[in-house]
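Each structure below appears as structure tokens.
Read-outs: derived from the displayed coordinates by stated rules, not from any lab. This one's a predicted model, so the numbers in the text were calculated from it and none came from an experiment. Cβ atoms are built from the backbone, for glycine too; each structure is taken alone.
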Structure P
Amino acid sequence: MAMSEQTYLVLLALADEPRHGYAVVQEVRALSDDRVKLGAGTLYGILDRLVAAGQTEVSNEVVVEGRLRRYYRLTPGGRAVVEAHTAELAALARRARLVLGRPVLGGV
């Protein structure tokens, strides 16, 4: 199944530790060299889908300054999905390097 870059980055952001929404947004920005900036609607839509698919789960909820802060973590299934997708991306990058390294035929 195809995975969007945003979904992949959210899974990757949760790979090393549980994070609350804003921390996920910040980690996604860092992982993408500030190229991917998730809005709240996009982030929570992705997290809701990942929770429904059993790839992430709520690990904790705390109240900070009167607001609920929900922490998410990868499930073992989510870790397997992000690891498999990472391997697919690595294989694609290897194939791309081979293709790009081939001499151009027909001389352009």
Structure Q
Amino acid sequence: MKTVLVDYHLPDTPPRSAIMEGFVGAANSMFKDMPGLLSKQFCYDENTGNGHSVYLWETQEKAEAFFSPAFFEHFHEVFGVEPTITYLDILVLVDNRVGDVVMNKQ
């Protein structure tokens, strides 16, 4: 498993309601049922304009395939900024939704 953090700053600090609408649309049209993606959190601080997305991928390869040059082009078209991407290796995952602790042995 691999966690990927995507951080960005929106200089015009749009209101939460406007950002929420776009996030819900993307969640339903792009990310729901995406192969290899276990979960994604859309985060935004209206006071600072800082946005963060937290992705949980099945594998490093699935994550790297998604964060291609096309991803960066699309992100820039939508938000007008360049994101920072950080890949993190998950050692242990606590999933209280299913009552499990998962060790990543890769």
Structure R
Amino acid sequence: MTDFNDRERGEEAHFAHDQDMQFRIQARRNRLLGEWAAARMKLSPAETDAYAKSVVQADFEEAGDEDVIRKLLGDLTSAGIETSDAELRAALEEKAVEARRALMGEA
């Protein structure tokens, strides 16, 4: 019975670690995406930092990436920057890879 309990605790710890890593990757990805968009909008360094944080916060509105895409699309369009849904999704994927590599390098 002890082996089963140990295995169960191990699986729970593994699951918790995976969930934590996924959260950290998404938060880093969103920050990188915010910095990318801020550069396109030519924001100052202070504005870039604040904007990147707002993109991270936007991801808490609903499950999935649609809230982040919607925010970026609206903000870039309001700033007069030509963009598309496809371009934002490509940037999202690129920044996800970059975030994953950065976090794996830290581990």
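By the measure distance in nm of label points 7 Å out along Cα→Cβ at positions 66 and 98, tell me the structure among P, Q, R with the highest figure.
Values: P: 6.1; Q: 1.7; R: 2.6.
Largest value of distance in nm of label points 7 Å out along Cα→Cβ at positions 66 and 98: P.
With helix-only ellipticity at 222 nm (-39500 (n - 2.57) for each DSSP H run of 4 or more, over all residues; to 500) derived from the coordinates and found to be -18000, which of P, Q, R does the value describe?
It must be structure P, since only it matches.
Once relative contact order in percent (Cα under 8 Å, 6 or more apart) is calculated for every structure in P, Q, R, which label goes with the largest value?
Q
Consider the structures P, Q, R: one of them gives 1.37 for Cα Rg over 2.2 N^0.38 Å, for residues 42-81 alone as calculated from the coordinates. Say which.
Q
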